[in-house]
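Scrolling down, you'll hit the structures one after another.
Here, each number is a calculation from the coordinates, and none is a lab measurement. In this text the structure is predicted, and so the values were computed from the model without any measurement. Cβ atoms are built from the backbone, for glycine too; each structure is taken alone.
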Structure I
Amino acid sequence: MKTLIKGAQVVNEGRIEKASVVIEDGIIADIIADGIDVEGVYDETVDATDCWLLPGVIDDHVHFREPGLTEKADIESESRAAAYGGVTSYFDMPNTKPQTTTLQTLDEKFLLGREKSHVNYSFFIGATNDNIDDLLRVDEHRVPGVKLFMGSSTGNMLVDHEETLQRIFSKVKLPIMAHCEDTQVINENMAKAKQLWGDDPDIKQHPQIRSEEACYRSTSLAVSLAKKNNARLHVAHLTTAKELELFEAVDENRVLSAKDACCFPRITAEAVVAHLVFSDEDYNTVGARIKCNPAVKSTKDRDALRRALTDGRVAVVGTDHAPHKLSEKQGGCCKAMSGMPILQFSLVSMLGLVDEGVLSIERVVELMCHNPARLFEISKRGFIRKGYKADLVVVSHGTPWTVTEDIIQSKCKWSPLEGRSFNWKVEHTFCNGSHIYNKGCFDSASRGEEIEFRRG
């Protein structure tokens, strides 16, 4: 199969250049500069004139709910939503049923990915208070890293033993992705809130309960442990301006000129789309639909996170995509479940920030495509380069459209972005060269590949 993507504005490695891209047998076979003849015999030609061609998005943080929670979502439905949104690779989290905390449950999850995933997949192995042996035996070429719920967990995976934390940070050589919130602070805040407002405090109290102090106390502990042990730490979903003080700004040129994770500090941070798009003001209109852990916080915090996108303190943008049934999102701080589906609209949401002047489209590509590939040392993905896997997305700009229930592909069939309009639109998604999404048409037979790590 030979495909030509013709005449796009190619956004790659800090530059925008008009070019055409040839895909052959799942690989980027050629990148032809504008003005050079592209004549030839192709099985398919996609006219990308007036469009932008980006590497497929790599989402380093999703919860697809399989196995065990498939009434909310599953690998098939959420990987389909990914393809509709230009996401061609994802890393799924371990808080499923059973939890992905042993080599056996990890292998079983890979089998599910091979059978059901429409796009490329990998899975974090989760840390517990007693599974250090499995963490040290896991194949470094198959997983992005170890997920650590440090201080707080909604899936009963809390790691809170000081001795265990020390062992993990001193012995694990893979990246440690940490969810950082302090349980003691949260419990104290919740007790006070219930005294004032009853058994289910209004959702507007969520950012006060899962507070700045709760986040900072846990994140600062993780950072100190990583520094003490020279561990590779990646802090998930930052939410506060105060936490950003713990992270080093990184020169963009240093990152662009490097080939792998060595261009970053040993300690890095992720921001997720919800915390960049929403603020506490949105609880008034969207309510518990934006309830997540850690909580969406103040406009000041949101704007600080946005600024950190451009100075390197935030290295990666993911989603923490976490579907629930809409019935499970009713109530306040106690009754409504935490998490939201946002994967399908993550790329267009970030491109919306380009329209707002928050960052450039080149930076969006770095944060959502290049940097996840670099940080986790993904083999031959995340860039538009000859010889790399043809994971690509074509986006257009200028024709507004609105998120409505009928276009939502996630199994839960709702989104906190319903009613919001975007000027950017995903037109085509290619995964391993397969034209999986074509202007509303979806190739349901297509399957992704297991992602390889640390293979040069």
Structure II
Amino acid sequence: MKQYSLKGLQELIKASDEYSTLASDKQIEINDKCNWFVTRFIQGLAFNDKQKDKPEDYYINISSEELKKYLGTRDYQVIINLLTTIEVIKKNNKYSKGKFSKSFAMTNKSLKMDEVVVNVYSKAFAKRLTDIKEKAFYEAIKDPLIKKILDNTAKLIIVEQDSYYKSEISNLTDEEMDNEIDPDKKIKEKKQQYYRYKTFYDEFKSLNGITSPLEVFKNKIYQTPTIAKSGRIYHTVSSIPRYIRKSMRAYGGHYLWEVDMRAAQPTLLMLEWLKTILKDNSLNALGSEFILCKNLILTGGIYDYIKNNSTYFSTKQYQNLKKEVLQAFYEPNLTSSRNEELKTLFPNFMGWLNKVKTKNYKIASHLGQSLEANIFVEAYKNLPEDMFSLIIHDSILCLEQDTNSIKQNLIDRTRELFHILKNENLDNLFKISIVSIKNEDLIQVKNERLLNEYLKTQNYL
């Protein structure tokens, strides 16, 4: 059994006053338990993008119940005090009973220490971790949906080539360079991104020979699937960066494909608005915008329309345009530049959406995610058990041979929820595309990287 640790952490622990008073077998156990705490942080950081700007301010809520379960009733305070004393973690003592627990964060000191993988040397602690994991696994698979996700995750492998994701994050884009105010900050973000990607890549590579869902579940990077209030499902594969996902294949080496909805969140919110118009009998007054939005939905052209008809969005690259549009949808600021720009394009739709956000701006994102789950989660549940598939929020991963049947399943579910689309051709609303990088492209990436490395050694670059 393995965990994460930090390079130099063991020496810091050994030098502490708390450690020196312990018996030798207890020292081994305490060291393993300190590494569990570090692993918990690395898992949290890997699965969350909030740490990009200030990882030292990224606090993780860990309840006393969880700490007692993993570290023991007597030891958990010892571990916290020890790691706090040697300035590896810092603690926020604020909590609210029944709402949120005390939280912890890594210090600037520990964030500068390299991540390493270490063994669990204490037999007692290894057994405790195994027992907890196995109990959690058998509890989790009682839910057929979660069992399905776990079974299919176990069928994934990762290609023996890390050049692809490395090449994708090694350089800044032209837009990043043009708009960059603080180059050092961008470099720091890239470094954080690199280690995040490396963590995912290394862990999945270690699972290439494993097909048991239980063994995958036990892995130190694995995230137990959770179902949010919106119905959205979060799990390890849904949290993996797309460049790592592109390095993945289904067992047997089959390429991964996906079926996803074009401009999913804008589409679903517009559809909900269209449904509201029909319900309120206000079609005559809003006819032109109604027809515009419906046509954009059917053609999958919402983002293209925004880019081509807006001065504000016209210079944005696709990913940044998409990001800003979603920010305008879900942010509390109803008068931001991007919100005002969208109001000129879709005055009645944005008026409705901003009204939805009046009491609580989070209602809009919850609505969008609920609509998404109502289509994708329900469609996913209906897929055959022997078909390889994984739900990734507004898309479904699968094999090429199953793409058309999954697409039809999603179309049927969308028509079921939105009767306005009952007789419409929804072929352009969903698209089919390959996810895995092809063998020939991998070879090209590898050769380009090797060439660049050679040129650097020869002082050509």
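To test your reading of the models, identify which of I, II gives 17 for relative contact order in percent (Cα under 8 Å, 6 or more apart) when calculated. Comparing all candidates, it corresponds to II.
Matching task: 42, 26, 25 is the computed value of semi-axes √(5λ) of the Cα gyration tensor in Å. Pick the structure from I, II. Attributed to the structure labelled II. Each of I, II could give helix-only ellipticity at 222 nm (-39500 (n - 2.57) for each DSSP H run of 4 or more, over all residues; to 500), but the derived value -17000 comes from II.
Given a value of 3.4 for distance in nm of label points 7 Å out along Cα→Cβ at positions 147 and 371, calculated from one of I, II, which structure does it belong to? Checking each candidate, the match is II.
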